[in-house]
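Several structures are given next for inspection.
Any read-out appearing in this document is the output of simple, stated calculations on the displayed coordinates, not a laboratory observation. Quick caveat, the model's predicted, so the values are computed rather than measured. Cβ atoms are built from the backbone, for glycine too; each structure is taken alone.
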Structure I
Amino acid sequence: MQAFFCPDQLLHQPQQFMRLGRIHQPADVPARAEALRDTLTTLGLPPQLPRDAGRAPLEAVHAPDYLDYLATAFERWQALSVPGVEQGPEVLPNLSPYPHPTGHPNATGPGGVRPTCPSNALVPQTGWYISDLACPIGPHTWRSILRAAHTAFAAAEAVVAGERLAYALCRPSGHHAHRDRAGGFCYVNNTAVAAQHLAQHFGRVAVLDVDAHHGDGTQNIFYERGDVLTVSTHADPAAYYPFFTGHAHERGHGAGEGCNLNLPLAHGSGNAEFAAALAQAEAAITRFAPQALVLAMGFDTFKDDPMSVLRLDHDAYRLVGERVRALNLPVVVVQEGGYMVEALGPGLQALLAGLGQAGAAR
């Protein structure tokens, strides 16, 4: 197995996070990635530095105007001058545009044309491109975003080159990032970056997302494609982020009809319920017959995670590894959520043991 990580991913240090009407301490702290990196090193799998691949891998799944916004937002924020108003330390939205008539602002409009932000000003662009108050942009956020995407791309490149298993230690996470909209701590969809690169070389690819939250951005990006199967196990979104997607009736559209499977779990579900959903996911992936797999791995399903409404323990992560290994496919593991720092290392160790990495079993 090869693992990848760039220290620049630690530079993103959010200062605030709005939850239930109050500003909280941020949950996506650099210590998350440090714990996972240290676990890899302890297991004899020190991560490699991904090459700088520029914007091309990101532009394969994201709109160029959105990436332009992410790259320039903080510098433009600093230059803002509003009489009598002092802007905060990070870029955050203070408005949400009315949804486009076709649905989400990321959706295509009449004739398949994607709507773009109708303003060149920073404040309305921020409302257009950032969906919530969990995605602040600070002085080094873009650099961390870019290098996280490069990390996922490097892992996909390794698998294309013949590696059977590669792990991308991505931070910030990515699966809530739509084609042109950030949300839920996610700015660029690292899972989609990896899946797109694999699809270009293998043809048919499956994405299995086992984060506590539905990967709405990943679903959105591939929803009308027949070459990428997206499968997600997650807490029932009826009263849990991202709320508006992740329901069982969402099956894909057009060429992608039948290529999306959501397996929502009742809040409070534990290992047994998760194992049953995982069996359904495995069966769907087998029927699809992909040539490669992306595992979007979240440890925020852990029973003591501050964001979780599920009650999994580390045995569940070992099971994920075992079931993915049984599929006998080339696999890219992309790190998604997990916010109880002390639980991340043991979670990764359990996953790697299930995937057959001998060093992780000790």
Structure II
Amino acid sequence: MSPSLNFAIDDEQQALVDVAQQFGERRLAPFYKQREREGRFDSDTLLEMGELGLFGIELDEDFGGLGLDCVTSGLVLETLCRSDYNIGQLMVTMSLAGVILSRHGDPEVVAPWLRGMAAGRSLPAIALTEPGGGSDAANLSLKAHREGDHYILDGEKTSTSFATQADFAVVWARTGGPGPKGISAFLVPVDSPGVSTSAFDDLGGRAAGRGAMHFDQVAVPTSHLIGAENQGFVQVMQGFDYSRALIGLQCLAVARQSLDETWVSAAERQSMGKPLTAHQGVSFPLAEAETHVEAARLLCLKTLWLNDQGLPHTSEAAMCKWWAPKLAFETVQTCLLINGHGAYTEEMPYEQRLRDVLGLQIGDGTAQIMKLVIARQKVGRKFV
């Protein structure tokens, strides 16, 4: 018998969502543009989020989290992203790092870092992408070779969110032969000798501080190897099945906020003696966006539910990742146009939202890669 469907939110979930909403309206939304100018999150905001339990919701309590399910984590992230899209980028990074380290790392090594992360004291980075690899995540040239009780890392990572703000990074390096079976993951403190970072001047998502990380003969203790040697690629791919659904909700939250605002503003404005919403040229595009956003959101929540049940969800996660960022961009653009000339300024949030959500049509897996994942899940790798 198939599991029954239940779309209800329980009291514990609602309480966390309420806390997130109040915090977002009070501490995030008023400073959305300021954080973009500064290109980083301030420590007071992060520490307050940690005190409220808004980081590491799905992380085990032994590591400083709340030990709750992934659906709850997604609902909280979604709520916060209505106030500031970029906080979602940090939360997704934390969730991905948390899943990988808690499942595969030496508990004595990873626990202090995970507890600091959940408290908002330390920020992680996911150092996977390389200048010559791009979407080919298995094509890594950063090397790690063992010398006694250390591994020596040498190479470069690029397009790394929070590269210039992170306290530690999960770094993937080649420890074996070519392809995905020769890749290992390491926990690397960013203040280790030989680690340096540089920032990018991005179009959007500037609070995420995307940049490059350079590793010049960096010595990492063997205890900081995450799981078994040459198993790092499998670890991150499994983690992506979770983070891609979160990314979907991150982007859709911006679309949802923009739609809610635009329905109100369009109803208040007049054209030819009637509210703008009385004109089908205005109300129909918004109605279509409502339909698409609601459908995409349900797909993301279903994917998180499948994760919680231990059921396969690779295909659904890829659907979330290619569709939601594209849909969010299109929805915010529609809202910008309906709000008219006033929205084509920095006085309203649409231009920043548009630039922000565009980035995730590139980062964390392009639409082309996601569609390839879906096709392989449907007919098998040898047919695609």
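One of I, II was used to calculate P(r) over Cα pairs in 10 Å bins from 0, in percent, giving 6, 27, 37, 24, 6, 1, 0; which? It was calculated from structure I.
Upon calculation of helix-only ellipticity at 222 nm (-39500 (n - 2.57) for each DSSP H run of 4 or more, over all residues; to 500) from the atomic coordinates, which of the structures I, II produces -16500?
II
Taking 2.3 as the value of distance in nm of label points 7 Å out along Cα→Cβ at positions 48 and 344 derived from one of the structures shown (I, II), identify that structure. Structure of origin is I.
Match the computed value 0.95 of FRET efficiency 1/(1 + (r/R0)^6) of positions 40 and 304 (r between Cβ atoms, R0 = 35 Å, to 0.05) to one of the structures I, II, and report its label. Derived from I, not from the others. Comparing volume of the Cα convex hull per residue in Å³, for residues 184-351 alone across structures I, II, the highest value is found for II.
If volume of the Cα convex hull per residue in Å³, for residues 152-191 alone comes out at 59 when worked out from the coordinates, which of I, II was used? Label of the source structure: I.
log10 I(q)/I(0) by the Debye sum over Cα atoms at q = 0.09, 0.10, 0.19 Å⁻¹, for residues 88-223 alone was computed and gave -0.24, -0.30, -1.14; which structure, I, II, did it come from?
For log10 I(q)/I(0) by the Debye sum over Cα atoms at q = 0.09, 0.10, 0.19 Å⁻¹, for residues 88-223 alone, the value -0.24, -0.30, -1.14 is produced by structure II.
Computed over structures I, II, distance in nm of label points 7 Å out along Cα→Cβ at positions 296 and 328 reaches its largest value in I.
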